[in-house]
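Input: structures, listed below.
Any read-out appearing in this document is the output of simple, stated calculations on the displayed coordinates, not a laboratory observation. Here the structure is a predicted model, which is why all the values come from computation and not from measurement. Cβ atoms are built from the backbone, for glycine too; each structure is taken alone.
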Structure P
Amino acid sequence: MEETEVIKYPLSTEKSIRLMEAENKLMFVVDRRANKFDIKNAIEKTFNVKVVKVNTFISPKGEKKAYIKFSDETPAIDIATNLGLM
């Protein structure tokens, strides 16, 4: 699966902002067929960062969402700023 197919768009909700500040995490809506390994590789290549952990779940709407935990050297706020979320 191509990196461009895996990540659909970042989420900017109250919860995602709170996670960004408290736990250095960002939320993305991803392709339903993508596994955690695909998501981790796509995020690392796209943003040139180190990903520590990926958690996924499928929302009641049927969207697959991924919580991405970044390493301490990479503040999630910096990535969010580059994406235009902040």
Structure Q
Amino acid sequence: MNIRLKPHQKIHIQSSADIYQILQPIFRRYSKLDRDREHLWMMTLDCSQTVRKLELLGLGTQRTVLIDPMEVYHRALLRRAASIVVIL
């Protein structure tokens, strides 16, 4: 699942508070059925640490989400990300 960010959400990341500011409205939209499952998100950033894309890589069970680390790196390379933030 890819999330389209609005222009005001494509901000320069300086701290974890900036990441929280972007993710909070997205997490509020989740249905209650999916809230008890583990999610693995990846945020790709450009050279100036500005958010380029946010996508859900995995949806697991109550305790785990399984994903091959190579899949995370592969997607980051495809997106030409300068850096990534992985959110669990």
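When percent of Cα pairs over 17 Å apart is computed for each of P, Q, the one that comes out at 48 is Q. Have a look at P, Q and say which one yields -8000 for helix-only ellipticity at 222 nm (-39500 (n - 2.57) for each DSSP H run of 4 or more, over all residues; to 500), as calculated. Label of the originating structure: Q.
Determine which structure produced the value 2.5 for distance in nm of label points 7 Å out along Cα→Cβ at positions 24 and 48, calculated from the coordinates; the candidates are P, Q. Only structure Q yields this read-out.
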